[in-house]
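Please find the structures below.
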Structure 1
Amino acid sequence: MIAALWALLGTAAAVGLGDLVNRRVVGWLPDDPPRPGRKQHQRPMPLAGVLLLPTLLTLLLLDEALVPALAVAIQAAVGFVDDRRKERGDGLDWRWKALGLGVGCALLGASVVDPIARPAAALLAAAFAFVLTNAVNFLDNTDGVAAALTAAMLLCLGCDPALAAHHLAPVALGLGGAALGFLAWNWPTPRVFLGDAGAYALGATTSWVALSAARVDSGSMWSVAVPLADFAQVVTARVVLAVPPWVGDRRHLTHIAQNLGLPRRAVAPLFATLAVGVWAAARLR
């Protein structure tokens, strides 16, 4: 857990310093202005997820995971450009976004499965990374949910008994700690938001850890069941209603929970607890 603690402190410091520079020196971070259908905030909020990169990339590079580090950097860059363009009222063209995310996910798949020896398996791994990365981004719709859920998933993988002796365990714990470090600024009273840059970076990181863990024990995939369930139900609903799947709405499980009366501040803890509960229940079978 030492890696998780240092990653938490390092990320919290990086986000705090980056936010301070953004507010007091030069406004270099994109803002999320208050608009109908967006998160409930009354003033523009800095999208500071890119500040996760120093910790995430350091942990990956220390583990000599060079290709996953490149993939995470690509995903974050795509998200940052999209955040910047959304600040002006439009986003990155969906075709360019899909291309950037596709390249990053192809790298993630190739880092886990040899694409020459097993091309079909590598393609499947890339598709899984694409879905999970977008699933994490989809859940960046309520204060703290994406960061808390990602932290829960990564910490579960780091604590998984099947990975206890594997080099991946401390890396997963460190990455989970980084997500917690961001969460300190994002919940319960958010000072910054993740934005697409942060959500894609966390989604890509979690995808790589989950795919790598599945090579040791396929049961570790239960740790990512919650975002995949939300992704499946919301995309299905949009297709049935003839709505483009990439157009945001309020049909996510987080919105359903709030419509049923759950306080907004309780949503992040609930979904993190669900992720841990599903993983623990699967492991106790």
Structure 2
Amino acid sequence: MAEHTLSAEPTHSRWNRDLAPRLVIAHGDTVHMECADASGGQVKPGMSAGEFQSIDRGRIHALTGPIFIEGADVGDVLEVQVLEVAHKGWGWTSVIPGLGFLKDRFSEPYLFHWELEGNVSRSLAPALVPLQPFCGVMGVAPAEHGEFRTRPPGIFGGNMDIRELSTGAKLYVPVLNHGALFSAGDAHAAQGDGEVCINGIECPANATLRFHIHKGGKISSPLVESSPGAQTRGPEWIVVESGEDAVAAARAATSRMVDLLAERWRMSPLHAYLLCSAVMNLRLSQVVNEPMFTVSAAISKHILPERKLFQA
């Protein structure tokens, strides 16, 4: 099982199954990835809000990849183990006119700079902000031909902004093309559920990921195993759904959780439904990647007997 290093440049800011892979790896390999901040290095410490207004928005997300995983075929499941995500000591958060959950209330451009001190930031006094870096975008190339903006998430993963995808977590996504063609970026040092002002703490980061292929795993949308951390609720099973209707996405996530409990823990669908009502948490993971909303349905792993979703 080899280890590889992949620099951020050249980044890409479109999903496209025809992009040439920047790296070819095998099942079980580890990749040390450099990730630019979401602006692709355009934002610098000390930049003014006026200067921020003139950056090239077409470069937003600036993903590292694609990575071709040998042996990955359509219908398989790609498991991505997040071994580490580490920030580089600084980050930024913005208000962008016309974007954000409260765009009608906060309409003036603003750019805030953060100093990041290991596991906390004291930049926004009097708050002491715990840091838990993760990649806001993690996914594989969509099945369709053509170029697609990275802002909307989908069954391929992408711009989900699931803050539980930090060090120690695992992401499972369906493979939609030969080789999977995985990319990641849009690192955040911290983010609340919803990412309401349009950004978390955007930052450059180094991510170390390990890749496994599960043949014929057949999942329909992303699934996450989280790990304990500064901002999480403890380890959880998390089903992820995105759609233009947040209620419909929440209903789909709940139904998938019922199916997961029935298939993996041999519960009847009815009893699984009752358990979801008693212990499952529905969260709006992001509400700002219009027109798509991302909903997470989570159950604590402490509630259920230990299971592996797939055999190694």
Structure 3
Amino acid sequence: MSALKFFSRVSGLLRGKIRLGEPMSLHTSWKIGGPAEVFAEPRGIDDLVLLMKYARRYGLPLTVIGAGTNILVSDGGISGIVVKVGGGLADLKLDGSLVTAGGGVRLARLASAARDAGLGKFEFLAGIPGTVGGAVVMNAGANGSSVGDLVAGVTCVDSAGDIIRLDRGRLNWGYRSSGLQGSDLIVVEAVFEGIPRERELIARDMEKYLNSRNSSQPLEYPNSGSIFKNPPGGFAGKLIQEAGCRGMRIGGAQVSEKHANFIVNLGGAKSGEVLELISAVRDRVLEKYGISLEMEVKVLGRH
């Protein structure tokens, strides 16, 4: 079945939004990306289950995104179905030390809700872009802490549309990784556990993290966060800078002058320019230090 027929079949059944040819540049923090054949934003788990079942039934590829903060989408776009886990899956509930958050909840909102409830351990999330679902899958982190440190369990939907619940012990946490990576599971809800702490102390630490982020990262330009994972015992940004890559530019893409592990879109950058720049940076670091940097950003679409 073609994507157009899928659209015709599903659009009347979905409570959320569904569109043809949606520019992915509207949904990535890099402001880069061509059209999705079909773009859907489910309103609730039932919508997501419906999309998964129909995509599987008709053999169409399905790509899931969150806030688009750690992806590079080709200017050629994405074939098949793109599902955005966003505001339609963004319920947030607190019960004692537990916070239950939908996969589409923004991390900044999660951190603020925990602060208001007097729950600590969420402070490091302040200023981290992205949503709960993506952060759980990649075990996002900053300031020596990671999302996996907080997770008590998750609820997922698989490619058959079945709902699966996993406790933290089955998630195989690693540095910027989890057992969910490479699987067909989509995180629709996560339960986090905090510890009681004074609101004033939480707010102080959150402000400290926000100020550090604002002063050290090129937030004035569209970017996708850190490009490379830190190698064992080192920092990717330091290696990139010392390899002479800071400020390197190809077209509208540039290695940030402020933080060398960021590539910024100076205006009109193409996905191919970003990829070419990533390759050039990796080659220089490999040549100088013998270290092959591993990408943190996921590349999607028809490159």
**Q.** Read-out distance in nm of label points 7 Å out along Cα→Cβ at positions 179 and 275, computed value 4.0, structure in 1, 2, 3
**A.** 2
Q: Identify the structure, out of 1, 2, 3, from whose coordinates mean count of other Cβ atoms within 10 Å over residues 51-58 was calculated to give 22.4.
A: 1
**Q.** Comparison of 1, 2, 3 - label where relative contact order in percent (Cα under 8 Å, 6 or more apart) is highest
**A.** 1
Q) Hey, helix-only ellipticity at 222 nm (-39500 (n - 2.57) for each DSSP H run of 4 or more, over all residues; to 500) derived from one of 1, 2, 3 reads -23000; which structure? A) 1
Q) Which one of 1, 2, 3 has Cα extents along the principal axes in Å, as calculated from the coordinates, equal to 48, 45, 37? A) 1
**Q.** Structure responsible for 21.6, with mean count of other Cβ atoms within 10 Å over residues 43-50 calculated and labels 1, 2, 3 on offer
**A.** 1
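No lab work stands behind these numbers, since they all come straight from the coordinates. No experiment lies behind these values; they were computed from the predicted model shown. Cβ atoms are built from the backbone, for glycine too; each structure is taken alone.
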